[in-house]
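In the part that follows, the structures are each spelled out as structure tokens.
Read-outs throughout are calculated quantities, based only on the coordinates presented, and are distinct from any laboratory measurement. The structure displayed is predicted, hence computed values, not measured ones. Cβ atoms are built from the backbone, for glycine too; each structure is taken alone.
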Structure 1
Amino acid sequence: MKTKLLLATIAAAALSACGGGGSDSTATPASVTTKVSGTAAVGAALANAQVVAKCAAGGGTATTAADGTYTLNIADAKRPCVLTVTSADGSTKLHSVIEAGTGTSVVANITPLTELLTASLAGGDTQAFFDTFDAAAQAKLTAAGLTGAMETVRLVLTGTVDLTGIDPLKDTLVAAHGSTPGNALDQRLDTLGAALTTAKTSLADLSAAVGGTKGSTDGVKGLLSPASATCASYRSGKYQKVDLTTNTVQRYTVDAVAMTRVNDATGAIDQFAANPNEYCRVGNTDIRLLVSKSGIGLERRSGLPSLLIPVQNVPLAELAGSWIAMAFERDTSPGNYASSLSQFTLNAAGKFTAGVECDKNGCNQPWDANDLPTATVNADGGFNVTDSGGVTRGFAFKNSDGQMALVLVHANGFVLARQAIPRVLPAVGTKNVYWDANVGPTGLTDITAFSNQVLSVDPATSSYVRTRIEDGRVETFTDNKPFPGVRYRPEVAAVNGAGGASEMIGMSLANTGLTAAINVNPANPFFSISVDRPNPIGPATQAQ
């Protein structure tokens with residue numbers, strides 16, 4: 001009897017441990033739906049457009065209404081998210097974002113402004129950001145990241161679109177449609193669209209520039225300045241005219257639409273006319289101005305070369321890093337000029353920390369460590385570079401892709417420099433058209449126009465062969481020789497009517513559309529500045 005009682009007790013305990021003999025399954029958590037809504041517009045509403053959302057977990061699609069509004073309900077969504085909208089005709093594609101968080105109702109407008117915001121967050125191409133949207137991409141979509149990106153967009157649009165007190169991502173957007181006018185945010189989209197049209201800049205180009213910029217934004221803001229009808233890269237604004245062989249710097253105010261410029265100091269006005277045969281070549285009876293894709297112009301007046309450089313306020317701290325430079329200088333005035341090649345480094349305070357002179361065999365003449373120059377801000381623009389030899393005036397130019405160039409000028413010559421970035425071989429078949437300006441020992445300039453095409457590329461030797469189309473001259477270049485960022489060409493003999501060429505070293509000036517080159521032979525010095533001729537429907541095919 002006791003045995004039966006004990007067994008019954010054990011059985012009861014076992015059943016109790018199993019939940020009384022019922023089911024051992026747990027309740028399934030209820031699904032949580034995140035509502036995403038907003039308006040897709042470009043000023044006018046994007047009606048019947050396809051919206052796609054990708055989140056860290058989950059996603060969805062929706063079609064916009066006639067007023068551009070949309071709503072997405074995403075089950076068990078995990079933020080952050082990235083969105084894209086494609087217009088009904090497929091001609092417009094824009095992007096937007098939702099930062100990390102846990103709310104179940106969020107607003108995300110999709111407009112040209114959010115396209116710029118997405119580009120800044122992505123640090124590059126918005127479509128690639130959407131397509132990939134991996135852990136690295138998702139990590140950028142924090143509240144802090146969004147705040148920083150919004151500040152960048154505000155800075156870029158300063159003077160063009162006033163975003164004071166406006167959140168283009170989350171504020172209520174009423175887009176113009178039918179007889180309904182747009183609200184204040186929608187009007188900002190109209191303003192941006194009008195500015196892009198006047199500047200002859202596409203939203204895609206502006207987005208790419210915003211995605212590539214770090215630090216100061218003047219290089220990107222220039223893309224929104226009104227452009228000449230005959231040269232999209234010649235834009236209104238302030239310019240420094242730097243005379244390379246006379247140590248003269250003048251500031252001008254350019255009206256690219258009217259094709260005039262005013263000397264800020266004297267009030268003298270230059271009226272230009274476009275060359276009917278050469279896009280981005282302007283001038284008058286005294287001046288020839290060749291405008292590069294970046295807006296830097298090469299000017300010749302009475303035989304002497306000048307660079308017309310858009311005024312930018314680039315902080316000294318952004319110049320920190322390694323640079324390569326080419327110079328054309330003389331020991332005394334009067335005297336003949338000689339070319340030279342060098343490398344140097346700058347710190348964030350503007351101090352040159354090292355420098356070395358170079359030739360075709362490498363760099364082996366260090367600068368005097370006790371007399372390294374120091375750069376300081378010049379109140380009239382640019383900066384001063386000071387050492388025991390005196391003061392050199394300097395100007396920094398930050399391209400819309402973030403690359404930087406330096407122009408230094410003093411009483412006995414000039415220096416062009418760029419950040420030390422290795423060259424990349426061109427593709428076979430690449431064509432380029434350009435103007436060439438050669439500065440000889442006496443400082444006189446000759447301007448010619450040429451074109452070339454790449455015939456072959458040898459990655460094993462980092463070299464390529466190209467031909468000059470006008471006369472068939474064939475020349476071989478080796479990239480990153482004698483050091484990264486430059487290219488070397490051996491002497492080219494004249495053959496069958498094709499002109500010869502001197503042994504030289506060249507470098508592109510930070511993707512500005514300018515290329516500098518110097519003769520290796522000290523007995524026959526020259527400094528060549530080439531300007532890639534912009535294409536009326538886009539930039540030059542390939543920097544030289």
Structure 2
Amino acid sequence: MKTMKARYVLKSRCIFDSVSEVPMAGGIVIQDGKIVGTFPEEELLPYLTESAKVIDYGHRTILPGFIDSHVHMGNFMEMTDPEFCVDVAGSKTFLEVIEKIKAFGEKNKDAVLYAINFNLFDLEDQFVPDAKAIDQYISDRPVMIMTWDCHTWYVNSKALEEAGITKDLPDPTNSIEKDASGELTGVLNDTAVYPLQMLLVRPLEARKKSLARFLSQINAAGITTVGDVFPCGVTEPYPLYQSMEQEGQLTTRICFYPPLLDFNKAQVEALREQYCSDMLRFSGLKAILDGVLTVHTAWMLEPYSNKKDTCGGPVIDAQKLESDITRACGMGINCRVHAIGDAAIRFTLDCYEKALRKYGPISRRHTVEHIEYCAPADVPRFGQLGVVADMHPCHLTFYIDDALDYLGQEREAHTWLFRDVLNSGGIIGTGSDYPVVHFNPMLGIYAAVTRANDNGHPAGGWHPEQKLSIAEILKIYTIGSAMALNIDADTGTLETGKSADITVLDRNIFTASDKEILDIKPVMTMTAGNIVYQQESLVPLT
């Protein structure tokens with residue numbers, strides 16, 4: 001019998017290749033960082049040589065590595081570093097937030113007092129912590145409190161001063177809140193926070209340490225590729241990523257997306273030429289068109305039901321965005337646009353359609369990001385235009401009890417339309433939107449199949465007609481996200497010739513109950529044929 005070369009043979013009774021609809025029993029053969037093939041048991045014998053490392057995972061699920069298509073890694077990788085920030089999630093009073101910040105400051109004497117995951121609606125009195133309130137407790141060091149969705153920051157006067165933010169600073173998008181007399185309140189939204197982020201920049205070696213920690217954590221979550229989207233960082237993180245790659249420490253493939261608005265053609269061409277390796281690549285450009293529902297800044301076609309004097313609106317110059325999308329298409333560059341409200345989604349699809357008419361289809365797919373409320377008439381346009389709907393299931397759990405207030409009954413029924421997008425021929429990619437949501441893929445998988453929060457509320461799911469099956473969401477989290485990042489020729493399925501990007505889960509996910517999904521953990525993660533995470537105690541190499 002002729003033997004065949006293999007570095008690894010991974011066996012399981014539950015292999016999901018993200019091509020078929022159901023898992024199979026057999027094994028995956030890996031050589032030189034690529035998948036030789038996925039075979040039934042009886043066809044594996046030629047590969048079971050002395051040089052091959054054979055791992056039998058039994059009933060555990062083997063599938064393509066998870067691809068988180070939407071993270072803000074460059075900006076927020078350091079949020080897993082306890083010396084960088086303090087997590088105030090779950091705080092019930094403003095004073096509790098302040099006490100946590102003070103405790104952090106005692107341990108980190110030189111650090112900016114940076115608090116994350118603040119949720120105003122968790123406070124018993126929903127007290128808004130403006131600059132005056134924070135100053136009463138801490139006035140000698142910059143204090144910056146970032147909300148869980150990363151769109152709003154509450155800061156003290158010292159932070160405003162050191163960031164150079166004054167009442168006379170131009171504010172074309174009305175993102176710097178002022179009181180009736182025109183004075184700064186210390187509440188800033190979206191693009192207005194960039195000067196504050198400059199206060200958080202740390203030396204290169206400290207950032208390398210944080211990145212290595214972050215990569216190890218996402219590898220342990222089964223993630224092999226991320227889409228690092230604007231905002232990617234106040235200082236470009238790409239040289240940092242490249243340095244890690246050159247040192248052999250880049251354990252996750254990174255596709256990055258700098259800002260689309262007002263992009264410089266020469267600079268973009270330079271990025272495209274410099275960053276084009278398998279593990280690190282310039283992948284397109286991204287813009288943020290509107291805000292979020294909770295503060296009525298998502299751009300709607302009709303007024304909010306609980307704030308009838310506004311439809312929200314664009315947070316940037318929308319006509320400039322249209323021009324820049326057209327310019328990018330002329331260079332063969334794909335775009336990604338954050339669009340949450342139905343008006344923002346329609347405007348973005350219109351921009352893509354106009355650019356496609358002018359230049360014809362480009363080889364790389366555009367995406368619309370989030371798509372939380374989409375007018376039903378626009379749903380089929382994703383499939384018709386070949387635009388990927390990059391949607392994030394965990395976000396729906398934040399709105400289960402509140403969307404009706406914001407949107408009214410008719411519109412509320414058309415939120416997070418996963419099933420409708422798929423049924424109309426659209427492609428869906430997905431991710432966490434970290435740090436808005438933790439990057440653990442099981443959170444998104446659970447939300448997609450149950451449309452419920454972690455406690456199972458509401459029973460039966462929120463608009464259950466939009467639920468997805470396990471097979472569907474696994475495909476979305478692998479090949480769907482690969483298509484969103486335009487790397488589906490290289491990864492996303494367990495097909496012959498593709499990169500050996502593989503995750504093994506601790507059980508058969510297809511037989512797990514809904515609640516059990518939240519407890520599932522990877523036992524092994526492989527990127528480009530290299531094991532980057534493994535629970536040694538579960539399965540020894542044989």
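Can you rank 1, 2 by distance in nm of label points 7 Å out along Cα→Cβ at positions 76 and 500 and just name the one with the largest value?
1
One of 1, 2 was used to calculate relative contact order in percent (Cα under 8 Å, 6 or more apart), giving 9; which?
It was calculated from structure 1.
Have a look at 1, 2 and say which one yields 12 for percent of Cα pairs over 46 Å apart, as calculated.
Label of the source structure: 2.
Given a value of 2.3 for distance in nm of label points 7 Å out along Cα→Cβ at positions 68 and 196, calculated from one of 1, 2, which structure does it belong to?
Working: 1: 1.2; 2: 2.3.
Attributed to the structure labelled 2.
With distance in nm of label points 7 Å out along Cα→Cβ at positions 284 and 460 derived from the coordinates and found to be 5.8, which of 1, 2 does the value describe?
1
Tell me which of 1, 2 gives -7500 when you compute helix-only ellipticity at 222 nm (-39500 (n - 2.57) for each DSSP H run of 4 or more, over all residues; to 500).
Structure of origin is 2.
Please compute mean count of other Cβ atoms within 10 Å over residues 252-259 for structures 1, 2 and give me the label with the greatest value.
The structure with the largest value is 2.
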